[in-house]
Structure 1
Amino acid sequence: MKVAGVVAALTKVAPPQFAESWDNVGLIVGSATGDVRKLLVCVDVTAEVLAEAARVKAQMILAHHPLLFKATQCVRPDSTPLVYEAVRRGVAVYCLHTNFDAAPGGTSDLLAEALKLKNVRPLRPGAGREQCKIVVFVPPEGLSQVTDAAFSAGAGRVGNYYDCAFFSHGIGAFCGEEATDPAVGRAGEHEVVEEIRLEVVCPRAKAAAVCAAVRAAHDYDEPVIDVYPLDDLPSGWGQGRVGELHRPATMPTLVARVKKALGLPKVLVAGRPGRAGGARRANLVSTVACAAGAGRSLVSDARAAGAGLYVTGELGHHDALDAAEAGLTVVALGHGNSERPAMRRLAEQLGKTLPKLKVAYAKSDCDPLEVV
């Protein structure tokens, strides 16, 4: 099958537009028209994973963490070795990150399942795509220049596609006052003209710039421009999860439960009862919050949700101290350890969804840190 077919399946699992604004997800390396017979899944693209892809003859890698976060001016062995090696070997690399964290069935949902939570909901519900739709009516002969102006100003981006627009035909009517100088007809006379309705989406932050560009490129001195806010985030999307236990449980029971479910021999615990910062905590917990990966930004959300326990991938030293002091026990699983189970399950699901594609989880994918 083609890389585009795999991308289409992954887009349904976690649409790229639902990733955080700072993130870099989607097809990072490779061509959508390339052939793929085997897909290798991992959390991080490392030299070992690339070598494994070569050994098992995988034409594509699906990773959780983006191969590139920041813009780069060159691709060389000494500047971006992993990207260079992927390109050299002809291996496509697709990344889904915060969009998979936020997705129903994604990384945080798997943690909620491991903890056996009920009434699970996003810890920080998604605020929508923060996009808008801009509509303007253009005479046919001016359509190309107005459309190009809108695209150049930042409109027309939908996921991995750009220069996206919709056109429909219609009839416009107007009558200019005596002081006007209409592009069609004369002032003071009613006119009926053919017009094209142009629709494009753009980030709300760029709406003013797109409108200004459209107005400057338009033949009319008073073009009608409509801006419609969009908010179509599906139910259940958002960062982190919070829920209630079927029955209140002690902290040691919950720690043992998540360790067993994720196959982890050791975890880090901050704010444990009997330790400094944990002495004020009740013995039983009924509300639990969780977030895979780096969970610093959601600590306040966990506290606001009334959680007694917060399970995450990693937390900074001072963040752990602050959380414990506030009465919140934190269990840190290890960054990759909190995400790897969801990626393994996704690999299994893709194997069933795409029966013509061989899907394997990378044996060389492991956490860079280990307890010894």
Structure 2
Amino acid sequence: MKIAVLSHSCVIDVNQQIFVELSRRPGVELLLIAPERWRSALRGTMFFRPLPELEDKCCPLPILFPGHVHFHCYRGLREKLRAFEPDVLYVDEEPYSLVTLQALRACRELDCRFVFYTKQNLAKRYPPPFLWIQRQVLQSADLAMAVSAGAVAVLRAWGYRGPVCELPHGIDPQVFRPHDSSDLLRRLRIQRPIIGYAGRIEKEKGVWDLLGAAEILQQRMGPVFRVLMVGDGRARWKLAAAAQRTLAPELFCFTGSVAHHAIAEYLSAMDIFVLPSRTQRRWKEQFGRVLVEALACGVPLVGSDSGNIPALIERTGGGLVFKEGDVEDLADKLAQLLQNPQEARRMAERGRQVVLEQYSYPRIAAALHGALEQVLAAPRSQSQ
């Protein structure tokens, strides 16, 4: 089976790992196409660098509008696909994106199967031309892959009637595993118990609610815990200043940005991982991959009920859910785990086992491979 993959997110090397595993499946010949260059609001200008295992399977191409997720398109895409002659084109982009339409038109010329991957979990109505692009893609796709049940529901609400397969994000179990973080804690000069967060430090991620819950816990228990904030974002400095005003000295610890391959050591240093995301008018938590990463490191969870978070926590059994925006409820859930370490440990062990069984990259790649095999075995849709 010859699989061509189109993915702007593979400019970040961790997102290539699933395709490393896919390329190892029997009978698979893979071509990964990604932008040569991409602009990120957080990371600046990035250049594509393939993982060593994909060195001879990648084709970075120049693009128009680098950094614009739904506006970018490739130069030379048709020629590369025509030379490869794929059996199936897997497009890791939303169905309303310009690049997805570009891929669909190339696919029609090549007479290969067309599959796209969506993470959108809000049934937004887009204006033309995005509405027209979405309609063409939904009418023509041989298969849709969706990151969560919420994304599946949105596809159906948009009118997609074709086959769909849920495909969650995965983790590398060799990287995300319990680490000895004693040296890290000495460098950071903090002691356990540690409530941790990792990700963008932005309003929609609920970081102000975490501060509010820490204030409540300090009133109840005293400053006997620490909050470790891993990451960066627009709210970081205001949040740090507010924490300094309202909390005991050094109760909040900010690390700044940490490379993804090093994040497991920081997660392992935490006794509880918190994802307090708040639903916005045009966004809610689409998956919560960091929750799976934390569980793989043996850390129990507390998450809000935004987007996919409660479904993920329920599926793994690895933690507790609080009502988003309710700082009292968040403080209660944190106190429950801080005061019952055995319960927290049981949740973490149960959640880690589920993650290893269901969310490892080999497991996710096998599911993707099986879905693509079924596409090739099925009759062509009438709209093709």
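Tabulated data for the structure shown
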read-out	value
Top of 1, 2 by relative contact order in percent (Cα under 8 Å, 6 or more apart), largest first	1
Value 0.70, calculated as FRET efficiency 1/(1 + (r/R0)^6) of positions 143 and 199 (r between Cβ atoms, R0 = 35 Å, to 0.05), assigned to which of 1, 2	2
When FRET efficiency 1/(1 + (r/R0)^6) of positions 15 and 311 (r between Cβ atoms, R0 = 25 Å, to 0.05) is computed for each of 1, 2, the largest belongs to	2
Mean projected area of the Cα convex hull in nm², for residues 63-254 alone from the coordinates reads 15.2; which among 1, 2	2
Origin of the value 6.4, where mean projected area of the Cα convex hull in nm², for residues 47-118 alone was derived from one of 1, 2	1
At a computed 4.3 (distance in nm of label points 7 Å out along Cα→Cβ at positions 151 and 223), which of 1, 2	2
For helix-only ellipticity at 222 nm (-39500 (n - 2.57) for each DSSP H run of 4 or more, over all residues; to 500) computed as -12000, the structure of 1, 2 it came from	2
If log10 I(q)/I(0) by the Debye sum over Cα atoms at q = 0.12, 0.18, 0.29 Å⁻¹, for residues 175-238 alone is computed and equals -0.37, -0.80, -1.22, the structure in 1, 2	2
Origin of the derived value 0.40 (FRET efficiency 1/(1 + (r/R0)^6) of positions 183 and 319 (r between Cβ atoms, R0 = 25 Å, to 0.05); candidates 1, 2)	2
Percent of Cα pairs over 33 Å apart - highest-scoring structure of 1, 2	1
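Each value in this text was obtained by applying a stated rule to the coordinates, not by laboratory testing. Given the structure is predicted, the values throughout are model-derived calculations rather than measurements. Cβ atoms are built from the backbone, for glycine too; each structure is taken alone.
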